[in-house]
Each structure stands twice: as structure tokens, then as C-alpha cells.
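Below: a set of structures, written as C-alpha cells.
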Structure I
Amino acid sequence: MPFANSGPLRVHYESAGRGPAVLLILGQGMSVEAGWRTIERLAPQFRVLAFDHRDMGLSDRSPWPYLVPQMARDAVAVLDAAGEERAHVYGISLGGMVAQEMALRYRDRVQGLVLGATTPGGPRAIPQDPQVLTFFARAGAMGAEEAAWAAVPYSYGQQTRRSHGDRIAQDIARRLQHPPDALAYLHQVAAAAAHSTHGRLGAIVAPTLVVHGGQDMLQSPKNAYVLTEAIPGAELQLWPEAGHLYVTDEPEADGDVARFLERHSG
């Protein structure tokens, strides 16, 4: 079972497929298993590297709080351990925040950039709805399964909730294999809250695709426009019927991601 060394911490990662490398950086509370849909879609064309953030899955726990730039160093450590000098970087939600920091701090390591359902943070970002913030403040005190099902109205688009409950059940079963504990939840919430890149986004040089669901309640779709306008040459793909977990709501979303990455693989 492969691990990368990031300072004193070991970061668990997995590799699937062959081809140009894609580093998949998942969101808050998500272990490697939660990325299964994206991994299955990309692995026929790419070498997909996915990892457990510190505090998650099989990675080491951090006794102290941390910031998104430290999580970006963990991601670079995975590339080092996997023997990849450069990779496409695909970050979703909190993972999209980490991906932004990678593209800014380690630009020679990032070949192409995909930012899914995320935000630049800072004063110019569109804040979360107060009702959503109140729910997730309570969710940290719930059991893992209760929290996962209670979050469904905030995480998925309306069509998926009405007609594709099987997809939701598949997702939750995967996530419950390695749910976050209370301290990990607090650490990741704090890291996301402190994230801010807006004033630096103009320095990103990697070809960039911004992906967002039009019904996203966790990160306002308006943040996708903020990112697209601030990153030179960025492209935007908005899925009107999708929520925050657009990969489940719109199975073809990762098909568009694959085509974008293929165009920029050289």
C-alpha cells in the first residue's frame, strides 16, 4: 500500500490506469473511495493518482490545525512518491482550493488544472447560504451515516434526489468506508474557511477548466464565474441541473473533463 512522506506525516495514495498523470484531490471528509466515479471515468485514458488528505482514510492524523497550503504540500509529496514530475491536477470542493494553491506555488508541477465546485475564498467570494452553514455546524456532531444522509438535500441536484436515489446510496456507501472523525472535520472546516487566492489567481499559467453545478448549495455557482474571470484563459463548464456533487448528478461531466485534459496532454 503506497504512502508519500509529507514532513512527519504519511499520506496514503492509490494509482489507477496508465497514461498522462492526473492528480485527483477530493473534498472535505472524502477518502479515496469517494472518488470512485471520477477514477473509473478517467483511468482508461490517464494514470489517476488519488490520495487521502491528512486526517482522512489511511493517512496519518494531524494533532494540530493546518492550512490549505500545507495540504498542497501533501499533494506534491504524492507526485514525488509516484515518480511524476508533472501532472494534471483535478480538485473538487476543498480539493479545488488545494489545487489552486498547487497551481500558484508549484506551477512547474501542474500541466492542466480542473477546479470543480469550489471557490477562491476571501472577501470577493460568494459566501455560503446561512442555512447551509447552520446545517454543517450541526453535522459535525452527528454520526457519520446520519450526517451523510442529512446532507443529501444540500449535496445533490433535484433530479438526482427524485429519480436516482441508487446513485446517492452508492456514494454514501463508499464514503462510509472511511468517514472523518470530529477532529478531522473541524480541521478541514477551518482550513477551508481560511482559504483565499482571489488576489493571486492571475498568476496561474496552467490551462484551466472550471466546473460547477447550477444547483450547488454548498458553493454558489457565482464562484465559478469569479474563478473563470480571474484566471487567464480559463474555460467554464456549468451543469444547470447538478448540485455540489456534480459528478454523480451529471455522469457526463467527467467526460468533458477527460476531453479537456486530453487536449492539454501534449
Structure II
Amino acid sequence: MARPDWAPDEIDLERPSIARVYDYWLGGAHNFAADRALADQALGVMPSLKSAIMMNRAFLRRAVQSLAASGVRQFLDLGSGIPTVGNVHEVARQAAPDSRVVYVDRDPVAVAHSRSLLMGDAGVAVLQADIRDPRAVLDSPEVQDLFDLGEPVAVLMVALLHFVPDSEDPIGIIRGYRDRLAPGSHLALSQLGTEPGEEPEGWQRYRDLYAASVTPLSSRGHAEVTAFFEGFDLVDPGVTRIPLWRPESVDDLEPDAARFPGFAGVGRLPG
């Protein structure tokens, strides 16, 4: 296929990317045929997947609104993906115009488009890095120049950790960020997963598809997601199913929200 002008030369157009698959699901335009094919195939085996993606995005919005309202002004968005409507800096600045954001992703398309879109915004930086290396992220010029790590930072890991297997020590990765944060900092995360016997239609086929096409998906339940908040004090309502974390209206909740295949929570570093 012809390479679009906006696609970096190092991008393999035939290999799908997590960031670009999400871009397609969210209605974006920066994806390739391979990404769209995988996205459509995934929806074919698990029809409820689109709802799960949108609920994760809605959680991101609610969490950022809550954190900005509580006084947080620095947001580190890990695995931020491709810019689309409702990005962190847009949401945070509705409550706090002086909010600063560093977007981090390893996908070159996500990074290139973030930089192009946000060029000239002194309160936003974009970093191409592997989130599994907290030291490289936190010591980067992008973070060091924009953030004061002596002040609270909100670390956002939304729809991210299900792509980090236990063998890569996700708790240790989180600890690498936590131990560099000032008291009053926060961790907000969401994770796809179910409890035994609650798997939605097509759940295992969806996991098999991702394992074969992109990367394995690590499903985790309530207890495993709660363990990610080691050292943090959970804020109300604790770790819940994603749509049940401070919903804007209980009238908008789906009937099966209590069995939604994913968990979310926000924690605060004491002190």
C-alpha cells in the first residue's frame, strides 16, 4: 500500500499496532489496513469489546477531571496512544488551565502525531519511550523540563497494564514510578479482565487473536488490580468495575455494569 505522508519511514504498514487499533476504534484516521482488519476481527469475536474501549476512555476523562479538581497540575500519561478528542490536557485544562501533561508512547505514529498536533503548546511534551523503564521516562528532558517532581504528579496507566505480562513485573514497574513521586501524587489505572466464570462472549477468542497478531493480553481480576496500588491509599470508591468508578449518572450504566470485563481505580501517595 502507498505510505501516507504522515507515516514515519520505520513503520511496518503490514503489522498492526495497539495504538493504531485503538485509534480506529475511537474514530481516528491514523491507522492502516492491517490495524483496521485486526480491530474488525476482534469486534467480530467479542461484540462487547467496543463498549469496553469506550468505557476505558470515559474512565480516563472522569479520573483526570477528579484529579484536576483535587489540585493535581502535572499529568504523566503512559501509553497515551494517538491524539484524539478528549485528550488529557484538554480535559485537565477545563478544570485547571495551568495543567501540564507529558504524553508517553513507544509507537512512532502516536508520537509523531502527538508532536505535530501539540507543537507550540508550552504546557505539553511528547516522549517516545518504553513505559517499562521508569528511570528513562522520569529522567527524560521532556519530563525534567516540564515537571517539578517535588510536586504531586498523576501517573495515568489507562488500558495499558493488560499488555504487560506478569513476567515483566508490572508491580515493579509501578514501584519504579511511585518511588520517585512526591507525596500527594496519584496513580490512575484501568485493566481489562474478569473474575472466573464471568468471561463475556468471545473473551478467550479475543485474547487468542491478540496473542497471535499483536501481543498477549494478561487478564486480571479485582484482587490483582488492587495489588497494583501497593503504597497508595485508594480513593473512593476504590477498585471497581470500570463503568462504576464515579459514573456521571447511574442512569447511563448498562445493566451488566457489575460484570464489566475490566477494573479501574485511583490511589494517592500518603504524606
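No value in this document is a laboratory result; all are computed from the given coordinates. Please read these numbers as outputs of a predicted model, since none were measured by experiment. Cβ atoms are built from the backbone, for glycine too; each structure is taken alone.
Here the criterion is FRET efficiency 1/(1 + (r/R0)^6) of positions 123 and 211 (r between Cβ atoms, R0 = 41 Å, to 0.05), and among I, II the highest value is seen for I.
Here distance in nm of label points 7 Å out along Cα→Cβ at positions 27 and 83 is compared for structures I, II. The highest value is that of I. Quick check on the output: 18 is relative contact order in percent (Cα under 8 Å, 6 or more apart), derived from one of I, II. Which one produced it? Checking each candidate, the match is II. Could you figure out which one of I, II the value 7, 33, 40, 18, 1 for P(r) over Cα pairs in 10 Å bins from 0, in percent was computed from? Computing P(r) over Cα pairs in 10 Å bins from 0, in percent on every structure in I, II gives 7, 33, 40, 18, 1 only for I.
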